[in-house]
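No value in this document is a laboratory result; all are computed from the given coordinates. These figures come from a predicted structure and were not determined experimentally. Cβ atoms are built from the backbone, for glycine too; each structure is taken alone.
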Structure P
Amino acid sequence: MTPQHEPPTRSTLDPLAQRRAPADPVRDVYLTGTVFLDIIFTGLDSAPVRGTESWASGLGSSPGGVANMATALARLGLRTSLAAAFGDDMYGEYCWETLERGEGIDLSRSRTVPGWHSPVTVSMAYEGERTMVSHGHEAPLPAAEPAAECVPKARSAVASLVPGRPQEWIAKSAGQGSLIFADTGWDESGRWELSALPDLAHCEAFLPNAAEALRYTGAADPRAAAHALAERVPVAVVTMGADGAYGVDARTGETAHVPAIAVEALDPTGAGDVFMAGFVTGTLAGWPLADRLALAGLTASLSVQEFGGSLSAPGWAEIAAWWHGVRTLAPAAAPPGPEAAALLARYAFLDAVLPGPGAPWPRRRAVPTLGFRG
């Protein structure tokens, strides 16, 4: 795929259609990282117990790692470019083919590394949580991290900040005009100092979870943490799991709390990546903060009901099908209950976004073995 390639036909809506201009970058979002092959077990009654054999009722496989984010972005209609190393084994071939041909992701900055095997993660989902076991080796340089001078121009970029490790490409991307959206992982050093995240200075938005935000700011609660982080970045969002997400836009003064949508989770793998993709999409489309948080929460809720972190990511057709269902079923309660009424009010903005009532989307789901990949 070349950068000028149109988004895949799977996306029925271009959320940036009204904002595109001839001089704009051909890419909407750029990201880099490690692609894993994910093997997912679901339907476990409990965590595996030492010395015993556990049986799972569900099994799937899909590209994972940074592929979760890239797929979620592409399925929302964003022209997505990924720079990553791929093994030259069957796993690497499967991941490359799935992302480039299946999802329409630009891999022109990616590389296949001879003699390097693909990283693999086995994920076991139970009781709404997951346990993962991973194996892999660092890709040989320079394939592991693309040189900063090779970073393409894009409307935005998504990064994962690592304490104590500046990433040159982030500054380069921001200097070219990209809006940087970032999250971070657990600080293994235990210091939890914002000064250890120098790339935060280049970010448009920072989206940590509540545990991370509280430790970095020392705040008493997630909302206070979001306000403290908004003193460092233009937009701060703290995700709170079942309690939804709270955001602060320091430029406009907007604040918003959007509750999570209650669903029965099959596999929570990649839900945070899907949330980020929804927030990036709403931001690039110029939506109010509350609508950005609502789309992010909705896409994450839809994703956890399916296998895998990448192939479970929803697109506009599935969002339209969900909204059509809410609008059809909620009024039938006569009158709708408070939860249904809140959904109708909170997601009314979708009427102006979606092209029309959605039909069920026959999404390609993760399958038990690579032999079924057609």
Structure Q
Amino acid sequence: MTNFLAVERALRTAAPHNLLRSVRAALIEHYHAIEVDLLMADYSLTVLQPVTALPHTASPLPVQASSQGRAFGSQEPYEQSTATDGAVDLHLPVTVRGDRMGILTVRMPEDACTPQTVGELTDLAELLGHEIVVAERDTDLYLQARRASRLTLAAEMQWQLLPARACARPEYAIGAQLEPAYDIHGDNFDWSTTAETLTLTVTNGMGEGIAASLLTNLAINALRNARRAGIDIADQAALADQAVYGQYRGHQYVSTLLLSFELATGRGRVVDAGSPQLWRYRDRSVERIEFDPQLPLGMIEESDYTAQDFQVLPGDRLIFASDGVYAATHEGGETYSERALARAIHATSLLPAAAVPRAILQELSAYRDTDPDDDALVLCMDWFGRPSPA
């Protein structure tokens, strides 16, 4: 435990841009590490990018076909023998509250790789993730390391608006993904939790480029402003509607699905203000859940919104999709269709929530076989329910 505390202290006192150098030196000193590397998952979740000085000189590793990717996908430590006599590589998930950020690889002597050491290094990798989240307020190093190519300005604005790509609590697990990751325009998702509630927003943006991103930024921040004032979701929608209409006078508007859940009971309230779809996977059956449609935010002046009741049960999986998914077309003009989306939801039923959106979007990409002409958003939420008191 003394070694663990020494490395923890080194991380907490390191300069934001110097986390890797500090953790590397501390692991060499206290755990007899030989080499230490940090890889960050890129925006499309297809490669792991080494954190190095710019310009990057190390090659990225594929998530689907590498030992590091195996640890990233399973979210479990993976031990790999090396060509160096008596050494092993430990690939350790760098994850913060369910948000998969990357992999910390520690090469060390095989005889030093005890179960206790692996457990401590796994905890230190998680601690490193928390420190990276804090460090990103003061340095661009880790955001730059996530880029396999340059982001458009609209995509930069959208990614900075997101809460994360995944989140997990005892009651639920969420995963979400946007495509095309490096050229996203207006689709977005947001969530916030308290001790008793979860609020979730899925937005299907209108338009293209920076104009679409500006519109979505206004809508999301208006919803956040209302939510943080303690207002219920129907009034959140009404206030955001006023903000968007006040700026665009009905010429542009935002399709949004708002939900609020009681963590103790699974009781939900829903405002369906547009086109994002909700699908439910329950008892190996997939069905689309439809609500009373209401006007998108900002379409007409002073719209009234009403929240509907909705119930989730332990074991339910909810899939949210924008029209860039269910209305995507094949080069022959045929749409992806609800049936194809239902098959994709079935096919990914054994994956954890954080991995589902990327898997569905990969299947969509194979179906489409052309460059996308619209944003595609998939969000997956697994509902576990509140555990019974011990």
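Of the structures labelled P, Q, which one yields 18.6 when mean count of other Cβ atoms within 10 Å over residues 18-25 is computed from its coordinates? Checking each candidate, the match is Q.
Each of P, Q could give relative contact order in percent (Cα under 8 Å, 6 or more apart), but the derived value 17 comes from P. Between structures P, Q, the greatest calculated value of FRET efficiency 1/(1 + (r/R0)^6) of positions 34 and 210 (r between Cβ atoms, R0 = 30 Å, to 0.05) is seen in P. Quick one: helix-only ellipticity at 222 nm (-39500 (n - 2.57) for each DSSP H run of 4 or more, over all residues; to 500) came out at -7500 when computed from one of P, Q, so which one is it? It was calculated from structure P.
As an exercise: mean projected area of the Cα convex hull in nm², calculated from one structure in P, Q, equals 19.6. Which structure is it? Structure P accounts for this read-out. Of the structures labelled P, Q, which one yields 0.60 when FRET efficiency 1/(1 + (r/R0)^6) of positions 122 and 154 (r between Cβ atoms, R0 = 35 Å, to 0.05) is computed from its coordinates? Going label by label, the one that fits is P.
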